[in-house]
Structure I
Amino acid sequence: MVIYKVKPGDSLWNIARFFNVPIQSIIAVNGLNRPEELIVGMDLVIPNDSLQRDRIYTVKPGDTLWSIAARYNVPISRIIFLNNLTPPYLIFPNQTLIISTAEDENIFKPAIETLGYYDPRNVSDKTFIIDALGKYLTYLGIFDFPFIETGDVIGTIDEEILEAAKRENVLVMPVITNLAQGTFSSELGRAVLSDIEKRNNLINNILFLLRKYNLQGVIIDIENLYPEDRNIFTEFISELSQRLHNNNQILILNMPPKWEEWADRPWVGFFDYNALGPLIDIAAIMTYEWGWREGPPRATTPLEFVRRSIDYAIYNNIPANKILMGMTLYGYDWTLPDTPENLARAVVLPEVWDLGRRYNAGINFDYNVKQPYMDYITEEGISHRIWFVNALSHYYKYGLVDEYGLRGVFYWLLNQPLPATWYILSNLFSIRKSLT
């Protein structure tokens, strides 16, 4: 696999000819909406398996042949053979090992888990996304199931969604939220979680929901609680965890990224990583939205911030094998100059391409934050900047999964198109299916 950056004068025909790849393959992998009109700076995935290289690994302190083999889903005997190791098969820090060759790369890949969030509301064909992307997913989070002031949970799952997920061997999980009138409600969260009777009712309703649909776990996405409510939130997660684990069910917790304790800050202050880490099975860390619709124009998922967030989580009682790293499938378009009244507009990659064609704007890539952006000026003379994600920015983030040995990644939101990421994912990793 190669990621190629479009240059002035390029056409899809000459790119395909150079790499000896069918044009239709490039169109399909990248989801090109107008392939005859490429944009300078566009990053294209070239699906040429013959360009694969051997996978090389540098031994770290504490590594064993067993741990390396398990991480990359490769037989120990294969590593021994490729590196001519002799008994007693000792390895040392900074030693370079061949893990697999180009010939067997499709067989031996790191095995990870993936979670995709899906909002089936206002979708006519509710199973299309699952049929198309199910093979890339371990879990499917159905958004959303809000609770109300009594602790009751609102929401249903269509039978056709359950059947489609079952065909693709994907675990369906409801996403429990404190959303009220379109916003995460601090008051609703406090009203329910601080009241023992209402909190118990919420837990009972979650367990009933899992029994009703024969589900194996739940995702908690409670956001924007008051910082001083961190203890009641931790108590709720502790009580829910015990009840779920008594039934051998899975608890996934959506968590905001941070690299300091920030106990008094909104949005992040009520999350006590050290206390929550042992209680949950999976931490879905939302490593994105540093640039967001109500903030100034900046990178939405700068890689250094992502790295610092992962480091902090691991250091604070959330091991790498519990972490799913957040991946977005969208960006934001800001009007310049930025003012508090001008909220950014969410955009997906095909929209970015269309804006580039319309306003003759090229795509730039900031290698400091590992993310693309585009500047354009409308017919009315209004300046805009878009920070977004694409094949190359996702490729860099996938690299952190391998580097840290993370459990995997999650995607917000499957309803948004970014076809190249699925090719990159399947090229780099194999997907664990929990039902096999």
Structure II
Amino acid sequence: MRTKSTLLLLIVAIIVGFAARATFQVSHVARSRVEPNAPNPSTAAAPTGPRTDVGTRSDVDLRPLEIFYNVLKLVRDEYVEPIDKPQEKKMAYGSIRSMLDSLHDPLTRFLEPEQVEAYLKMSEGKFQGIGAVIQVVQVKQNGFTEEGLSVLSVVPGSPAEKAGLKPGDNIITVNGKMILPYDPYQRVEKLLKDAQTQQIPREKLVKILEAENDRIKNGIGFQKALDMLCSNNSNEIEIAIKRAGTGANLTFKINPATTVVNPVTWWNPKPDIVCVKVRLLNKKAVDELAQAIPEFKQKGYRAVILDLRDSLGGSLEAAQSIAGMFSPGKTLTIIQLPKSKTKPIKAAVQPADRVWSGGLAVLVNSSTSGLSEVLAASLRDNQSAKLIGTKTAGQNLKQTFVELSDGSGITITTGKYLTPKSKDFKGVGLNADIAVNGNSEQIDKAVEILSKPKGGSV
């Protein structure tokens, strides 16, 4: 009888959980990357967007707002405890989060005013939290495919880098709490469905249900986990990961902090070849490259290696300006918009002294994502520059940031970046023209090719 009553209680708890999914929930939104999508997700430079207010739209069905207003009024008038203004604001913010969460798009999210401030600082190269670009991935485990978190890249000099976190690490727990997917109940739904058609011993069913109940009760939603990882609000965060390739389970204790990224650096792997590392596509990167390219030409360099490995993405405007220093006026990308519309985006037209016409090769890897991929694809398609390294991340979703009237804001996925040849690389990435593993080996290969006696890009 104990087994039967336990099973009934668990099923009741699960049904209550299903009902709770339909209610408004308050969850925290991660300060993640804008361009690219990131992922991600995923930390990147944040483009500014328009400040907007709700207006009158004849094509918008306002009936859901009427329902929301009626519920809010009912709670305000009838709830047993007084509802003050801060509580009403919290309820409204939670409702907006839940509305956006229902899209199951981690890049479309709501930001509170203080989050907006931190978010916009990313365009200056200031990253809060552990200092890693975190992406949402599909994880297959025990016959289920669910959303999980993975490290796309690690910010140089960040707490994450110092602790030993690496790209490809799959995050299992944060502060001992297991990462939950958008729908943490799908396992239970399948289990109960299977129980109707299969002979599952009652004791085994109870044991599995108890384990699932504990997992959900003690877990943490990945949006809230992202918020913890990408903010400075915690003194220390314990992260358990499974390392890609080796399968090793490792635990790190990381103290969040603000990491400042220098967007552009360069060095000479050979006297007449310069390697330019672009970590972030922002205004500072544009300004530094605008000064550097005339200097490269004056020094008589024969070739540039543009290193976009582990690039943190950035703004479309910066990508246009940088692309214009190599292929001015050419198509940078074609944006695929809603309703099958497309919009070509051109690289900027730069003064002649800022345009590089010598040899060019581009380094890429699995952490080259979003607008860094867009830039790499445009240089390959327009300048015949070879991509050297490994396949890129395949993140090409276009994010738009909109600041709302009270200082809060939303990021929303508004399109996809295609290559100049209209190729959609979402989820598949860009293949390297010359596949090479190893950081130093990739640079050596670029130097070898650029040293050959032929002009132009390779």
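Readers should treat all values here as calculations from the given coordinates under stated rules, not as data from a laboratory. All values reported here derive from a predicted model rather than from experimental measurement. Cβ atoms are built from the backbone, for glycine too; each structure is taken alone.
Values as computed for the structure displayed
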| item | result |
| --- | --- |
| Among I, II, structure where mean count of other Cβ atoms within 10 Å over residues 251-258 as derived comes to 15.4 | II |
| Value 0.25, calculated as FRET efficiency 1/(1 + (r/R0)^6) of positions 195 and 347 (r between Cβ atoms, R0 = 35 Å, to 0.05), assigned to which of I, II | I |
| Structures I, II, by mean count of other Cβ atoms within 10 Å over residues 267-274: label with the highest value | I |
| If Rg and Dmax of the Cα atoms in Å is computed and equals 22.8, 73, the structure in I, II | I |
